[in-house]
Structure P
Amino acid sequence: MKKLVALTLLVIIVPFLFVKIFIKTDNIKFKYVTNNMIRVKDEKTNQIKEIPFEDYIKGVVAGEMPVTFEKEALKAQAVASRSYAMYQMTNTKDKEYDVVNTTTNQVYLTDEKLKENWKDEYPQKINKIKEAIIETKGEYLTYQGNIVNAMFFSTSVGKTENSEEVFVSALPYLRSVDSKWDESSPVYEDTYTFTLKDFYQKLNLPYNENLKIEILEKTVTGRIRTLKINEQEMKGRDFQNKLSLRSNYFEIIQDKEKITINTKGFGHGVGMSQYGANGMAKEGYTYEEILKHYYKGVEIKKN
């Protein structure tokens with residue numbers, strides 16, 4: 001009889017304990033402590049705050065990648081963001097701050113902002129982010145012993161870019177790689193329309209009803225590096241920024257007073273594609289495999 005009672009209690013208690021331990025709906029707490037702090041400048045207020053490093057990474061992953069993405073993609077983002085922040089910190093020892101909280105470096109969102117954005121879904125969503133942080137705790141990327149500048153962006157054009165074709169330096173770990181998964185991105189292609197007058201105004205060029213466009217140089221993926229608009233030479237990224245385009249992979253079509261611009265991709269194209277990472281995760285790739293695909297020759301280290 002005693003054995004029967006004990007067995008019955010086990011049947012009841014074990015599932016209860018499993019639910020309490022493993023299926024949590026309350027707020028997950030970080031299970032490790034770090035004394036590392038990062039100095040973050042708010043670009044709106046110009047205030048500089050010191051934030052515990054892993055709390056900062058939590059706010060970056062939440063600000064940079066959709067929480068609906070696969071966990072392996074979120075973990076890849078956590079390691080990339082941690083690496084990027086550490087790289088920045090090695091070059092800011094004599095400055096007042098290490099990073100700003102916008103796309104100039106990495107978007108960082110406070111808990112207050114996330115609660116405002118997510119409302120009742122905050123506990124569930126922040127727990128998913130925290131799990132990605134905890135499961136990669138202290139991990140960062142190195143190349144030949146040095147912390148890497150782990151750049152990332154939203155959506156590629158089917159391939160990523162060599163760093164020197166977008167920025168100044170040719171970094172051996174930021175090489176062009178295939179990224180076939182990006183076509184699933186909602187911003188893989190986009191279309192913009194302007195009047196001819198607005199087109200010239202945004203580019204700070206004099207109006208001319210005879211629009212002449214000449215593409216001077218492209219990257220290996222077909223992004224526009226330099227072009228001429230009515231004999232005025234400019235960089236493709238400057239053209240992109242002035243017209244608020246998602247990408248400098250574009251084609252321009254004129255129909256009298258109407259200008260149509262079709263773009264492909266979103267972001268600078270160097271490093272890890274976020275939608276590519278999510279596509280890889282959906283196919284079963286681990287975060288380590290994702291990172292080593294987009295950052296060539298790197299090693300994953302741990303503090």
Structure Q
Amino acid sequence: MGLKSALLLTTLVLTWQSSLAQKAAQAPTGGQTHIYKTVGNLELPLYLYKPAGQKAKKPAPAVVFFFGGGWKSGTPSQFEEQCKYLAKRGMVAITVEYRVSTRHQCKIEDCISDARSAMRWVRGNAKRLGVDPTRIASGGGSAGGHLAAAVSLMDSFDRKQDDQSVSAEPDALVLFNPALALAPHDDLPEAYGEGLASRLQHRARGPVAKVSPLHYARQKQPPCIMFFGTADNLLVGAEAYRAASVAAGNQCHIITYPDQKHGFFNFGRGGGKYYKLTVAEMDKFFVSLGWLKADGATR
């Protein structure tokens with residue numbers, strides 16, 4: 001083999017190895033790995049954290065988290081600490097890997113499809129996972145918060161191979177600065193909606209309004225709690241979403257934190273202050289639903 005051929009082969013191998021590396025996101029530690037979906041040769045995992053000493057005959061409530069990253073990046077390790085906390089409190093907590101555009105050349109519709117597949121997989125396997133199928137929450141941050149809301153609102157992006165007899169809809173929503181208004185809407189300032197839609201059009205396969213939770217907010221929904229910093233531009237859309245949801249008879253609350261920006265809630269951010277505050281409020285929310293006993297303490 002000549003030098004040029006060898007160099008070309010090396011380049012091709014390195015490119016192939018790099019493309020493979022991009023397929024895998026950083027995995028969290030300590031959780032059980034399960035493959036919930038296969039797309040071509042791609043296996044999508046989720047990571048499950050169970051309460052210590054959980055009894056098989058006593059199924060626990062569960063929460064399924066989706067990471068943020070603008071539908072183009074991010075890893076399931078983002079919600080590792082929330083999962084570990086809730087597992088200690090008696091819930092089955094799950095953080096999901098889904099397709100994102102920088103690793104899988106996908107669109108927002110594909111992200112929604114993966115999120116609904118993950119919810120279906122958890123409910124469909126509830127018995128062996130020790131999960132109560134009537135108490136499964138969806139949660140997430142930013143774009144992941146969008147997905148956590150979308151699984152409750154949008155059924156037009158389901159994969160045909162999924163078991164449609166199993167519901168993908170959550171029984172509660174826990175959203176951390178979610179992206180809920182993605183396109184112009186009568187309840188939004190004109191410039192806000194148009195700016196978002198123009199920035200996001202290339203990330204969606206069809207009209208952005210079809211993947212915008214605000215456009216579905218008047219549907220019947222499960223109880224919802226949201227956490228936002230007041231310096232977060234996405235708060236405007238979330239407030240419009242909350243107003244429309246409440247007007248339709250749903251339970252939906254926003255807890256705000258003065259002067260905090262997008263992503264303020266993440267573990268390790270700002271000394272962990274807002275991670276602890278938001279986790280404490282999330283705990284109270286689950287207590288209010290009767291999913292947890294009121295005896296927890298945020299570490």
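To test your reading of the models, identify which of P, Q gives 181 for volume of the Cα convex hull per residue in Å³ when calculated.
For volume of the Cα convex hull per residue in Å³, the value 181 is produced by structure P.
Compute mean count of other Cβ atoms within 10 Å over residues 236-243 for each of P, Q and report the one that scores greatest.
Of structures P, Q, the maximum of mean count of other Cβ atoms within 10 Å over residues 236-243 occurs in Q.
Ranked by FRET efficiency 1/(1 + (r/R0)^6) of positions 44 and 220 (r between Cβ atoms, R0 = 41 Å, to 0.05), which of P, Q sits at the highest value?
Q
Suppose you compute mean count of other Cβ atoms within 10 Å over residues 36-43 for every structure in P, Q: which one lands on 13.6?
Considering all the candidates, the number was obtained from Q.
Given a value of 2.3 for distance in nm of label points 7 Å out along Cα→Cβ at positions 52 and 76, calculated from one of P, Q, which structure does it belong to?
Q
With relative contact order in percent (Cα under 8 Å, 6 or more apart) derived from the coordinates and found to be 21, which of P, Q does the value describe?
For relative contact order in percent (Cα under 8 Å, 6 or more apart), the value 21 is produced by structure P.
Here distance in nm of label points 7 Å out along Cα→Cβ at positions 196 and 284 has been calculated and equals 5.7, so which of P, Q was it run on?
P
Say we calculate distance in nm of label points 7 Å out along Cα→Cβ at positions 132 and 188 for every structure; which of P, Q gives the highest result?
Top value of distance in nm of label points 7 Å out along Cα→Cβ at positions 132 and 188 goes to structure Q.
Could you tell me which structure in P, Q was used to calculate distance in nm of label points 7 Å out along Cα→Cβ at positions 68 and 172 as 2.1?
Structure of origin is Q.
A short reminder: the numbers here are calculations on the coordinates, not readings from a lab. Since the model is a prediction, treat every value here as computed from it, not as a measurement. Cβ atoms are built from the backbone, for glycine too; each structure is taken alone.
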